[in-house]
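Taken together, the values in this text are just the output of simple stated rules run on the coordinates, not laboratory data. No experiment lies behind these values; they were computed from the predicted model shown. Cβ atoms are built from the backbone, for glycine too; each structure is taken alone.
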Structure 1
Amino acid sequence: RSLGAIAALLATGAVYLLTDRIGYRGLFWGVGGLALVAGLALLPFRFSGDHLPPRRKVQFRRRYWLYYILAFLLGSRRHIFTTFAIFLLVREHGIPVQTTALLFLANSLVNTYAYQGIGRLVAHFGERTVLSVGFFLLIFVFLGYAYIPYLPLLYALFVLDNVIFGTSLANSTYLQKIAVSEEELTSNLSLQQTLNHISAIVIPVLGGTIWQLFGAQAPFLMGVGIVAISLTLVQFMRVPASEPTPTPS
């Protein structure tokens, strides 16, 4: 996390200081050149996958149905916001690239500490409660982007959304508690990434279409609908009670 925060700080500084001097094209050329140098520097190294566990086939079970649906909906709501929130800020409010960089830096720094706290909240209050509160707050985040033109509040909601996304780990811990075996847990956690990639393809295209047809509010109102469905479904979440530890007689 510390290395990630340092990298985010350096990247933000580069964007903030160099964009006006060398322009977007020069910045992209510079970043591309650094990536090329890093790739060439790694060529002499040989990375083997022998130490990795064998790939396991995903075992679909009816008992995992809620996990599957929530995984897709969490990815969908995430891609609505990451695609259209920054687009709204730039297109409708004209924020400069330096402000955009500072917003992403704030996200990175806040999440370095916030996600640890979210993990403790899940352990204390349980998955259903944490996800329910997160979805409830997200309704107001999406409504804010749909109807509120006040930039400072939109900046705060931008960071808040990223913090709330950390509650999605509760869906993974829910699967951990209901999984039949360790093998099924690993394979189904990997499936979450696949569902996320599917939503990454579908949601931006769908959201962009309804933006063109109905205006800038429409994708965020679609997000409200997705979050409302998620909030309803998460009430069906049930975690089996842990067995009491036997005491010696």
Structure 2
Amino acid sequence: MSPSALYSGTVYHERFRPTQHRFSYQIHLFWLNLDELERLESSVKHFSFMHRALVQFRSTDYLGIHNGNVKQAVLNKIVQLGGPSFKPAASDNGTADMQPACEVCMLGQLRTFGMYFSPVNFYFVRPAGASLFTHMLAEVSNTPWHERHYYLVDMATQDDTQKAFHVSPFNPMDMTYKWRISQPAAKFAMTMDCHQQDRDFSAGLQLHRAPLTSQSLKAALFKIPSMTVKTVTGIYWQALKLWLKRTPVYSHPNN
């Protein structure tokens, strides 16, 4: 079982064409085993998934669900995208256990001080008894449109994905995503390169893991009180820089 944790480190974006531009920020992201929420509720001060708190895992913030189980919503979305169905496990007497035969962990942002926006959350799925995560579901959100889209990545093959969702007005739609994703462990790295004919843009994470405790949560909030504020501010600040560099702008395809 992968215990819940805090990942801290760097997110970076680098643009190669037609405008050169690079930035990086220090961030923290939560690694939540979705079977551990009740334990975290009782053991981590200022965290809750049932009530308002300084840091809250609110199920309605994820996967567009209005209520219910985020773990099951992840599994349902994987099936909708053509991925495998994680069936209940067979017990020793040949009957089926009630719990899905898999582990789902989320790497993403939580509601902090009542505010929430996350440009992307990642859900890693591992079958029962497996040592490696087999699939990653990326939940991508855009601003100011507040739309969502989902990409499913097989961790074994990490096949290229055609872009199907408008996020940055400085990237066209006709792009291909090339993924490089490590297995979540003491260190975690992810790179997503965006290609037309050559590599035009790259985004990535370089993170290290620490246990999620009352003390580590307090330290993370002291360093970055609100990832939501930092994220949204950074998005518009970097957009202004790109605009001043006269980077071509692509309108939302539905406009």
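So if we calculate Rg/Rh (Cα atoms, Kirkwood Rh) for every structure here (1, 2), which label has the highest result? Biggest value here belongs to 1. From which structure (1, 2) was helix-only ellipticity at 222 nm (-39500 (n - 2.57) for each DSSP H run of 4 or more, over all residues; to 500) calculated, if the value obtained is -5500? Computed on structure 2. One of 1, 2 was used to calculate FRET efficiency 1/(1 + (r/R0)^6) of positions 13 and 85 (r between Cβ atoms, R0 = 41 Å, to 0.05), giving 0.95; which? It was calculated from structure 1. Here relative contact order in percent (Cα under 8 Å, 6 or more apart) has been calculated and equals 21, so which of 1, 2 was it run on? Only structure 2 yields this read-out. State the single structure among 1, 2 that was used to calculate mean count of other Cβ atoms within 10 Å over residues 21-28, giving 11.1. The structure behind it is 1.
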